[in-house]
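Participant: Structures are listed in the sections that come next.
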Structure I
Amino acid sequence: MTSLLVQRIPKTLLLTGMSTAVALVAAVPLGVWQALHRHRVGDHLTSSLALLGYATPSFFLALILVIVFAEKWTLLPPEAPQSTSLGSLLAHFSGLVLPIVTGAVTTLAAFSRYARSSVLDNLGEDYVRTARAKGASERRVVWLHVLRNSLTSLVALLGYYLPVLFGGAVVVESIYNYPGVGLLFWNAAQESDYPVLLGVVLVISVATVVGSLAADLAQAAIDPRVRGALR
């Protein structure tokens, strides 16, 4: 049981890590853009789409993607690659596209909302007015000063997201038959394999504690105000 779980963890980290990376790369610029264009048509439209993506169940989104891209257009395989090593999984990357997109949509929606709220909070701070009064360009103010302070909340969110990275997306892995921890947990639940279930729960529990600690340490490393509060 232990060896099987250890073998599945890197595969789950590969899938969830790439999904999170894709979501983060898209969410930060989107959240900044939404904050700079708040209460405009574009902000309302992207916010509505983000809420729709966040509210859409993963299984429903996965089935829609399979029907459209795998069955109707036959652009991508409907099933994830069934390889035993990370190199083999990456060699058949086309089979990872749909699982990555499915996992990234919900994460993108959450991250963009956090980024938007954090940027809006920082745009009203005194240091922003001071930088503008000194003649700093709007681009410099936003991308150098505001974004740096806004990343604190995103770093904390990433730390709390660590259990998801280790635990895997049970629904996504089950639908695409991806050989990760989520599929292992699903099969164990169907077969009432309690040792495997307890092992997965233990991994997620440890990841929760480690993620919370990592989030606090990362915040202290980024934000001097947090370091001062800890002294």
Structure II
Amino acid sequence: MANRAYLRVWTREFSEAALIEQFVRFLAAVPHSAAEKHFTRLMVQPIGPTETPLAEWDLRGENFGPAETVALALQYINSDTAYFVSAQWDLWQFDLESMKWQKSPSPLLLACHGPEYDGGIAESEGNFQVDLGFEHLFTGHAGLLRAAGKPALQLAGEAAAPVVLPGAEDPLEHTFLRWMATEGNRREYHRKTRENIQQLFDWMATIERALPVERMELSSEGEENFEALLDEIYGHS
């Protein structure tokens, strides 16, 4: 199963009383997909993740923005409750079957943790948390952009050699490696991944302007230091 990436946000003066205002501002910062500019689902989860949700709404087709979405959650505001909102944003994605790039909708899951939800999980997981989608959308496929301790994208004049990836015996992986043996394709792969990182960084800057942010953290299931790897990939032109 592909690893996922996360953004966690801690804010100053977060409390049950401040939750509504900060939640609205947090949702207002979301960079929606051009194809789906509104939130698509809201779930209210009491106590902890093993409990039955208090309420769920399918918001598709309702054109709900931040205020309307949080107004629904307002019926169940409590310090031991979490609120999960689904949305979509547009990212560059490489299709292994067609070997083509497409900027297309990718799912987002946004969480607002009440201060006492799940034993105070907000202290470790953030007052707000975002499931950003698959890690490789920002790091490249199977470590391709940092093979052998540096990006696999080679500088002009270096020998072009395929990078050995786990699972390369798969026909699609084999085709992908052959495609990546071309310098122009490698450069495009780096450029598109870098644009995804730029969109993430821009979103984080928007959040900092919208909320009294204490700190933010990027992490993933497969990288010990996800944020440092993004900085490395982004810093190579």
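We did not get these values from a lab; they are worked out from the coordinates using the rules stated. What you are looking at is a predicted structure, and each value in this text was computed from that prediction instead of being measured. Cβ atoms are built from the backbone, for glycine too; each structure is taken alone.
Participant: Please state which of the structures I, II yields 0.05 when FRET efficiency 1/(1 + (r/R0)^6) of positions 115 and 179 (r between Cβ atoms, R0 = 30 Å, to 0.05) is computed from it.
Facilitator: Details: I: 0.35; II: 0.05.
Source structure for this number: II.
Participant: Starting from the value 2.4: which structure in I, II was distance in nm of label points 7 Å out along Cα→Cβ at positions 123 and 219 calculated from?
Facilitator: Attributed to the structure labelled I.
Participant: Moving on to the next point. Could you tell me which structure in I, II was used to calculate distance in nm of label points 7 Å out along Cα→Cβ at positions 91 and 131 as 4.8? Walk me through the intermediate numbers first.
Facilitator: Values: I: 4.8; II: 1.3.
Comparing all candidates, it corresponds to I.
Participant: For structures I, II, which has the highest computed value of FRET efficiency 1/(1 + (r/R0)^6) of positions 3 and 139 (r between Cβ atoms, R0 = 41 Å, to 0.05)?
Facilitator: II
Participant: Now for a separate question. By the measure mean count of other Cβ atoms within 10 Å over residues 35-42, tell me the structure among I, II with the highest figure. Could you put the intermediate results ahead of the total?
Facilitator: Details: I: 13.0; II: 17.6.
Checked I, II; max of mean count of other Cβ atoms within 10 Å over residues 35-42 sits with II.
Participant: Continuing with the same structure: Tell me which structure, out of I, II, gives 1.16 once Rg/Rh (Cα atoms, Kirkwood Rh), for residues 27-74 alone is calculated. Walk me through the numbers on the way to the answer.
Facilitator: Working: I: 1.16; II: 1.02.
Of the options listed, only I reproduces it.
Participant: Identify the structure, out of I, II, from whose coordinates helix-only ellipticity at 222 nm (-39500 (n - 2.57) for each DSSP H run of 4 or more, over all residues; to 500) was calculated to give -25000.
Facilitator: On the way: I: -25000; II: -10000.
Structure I accounts for this read-out.
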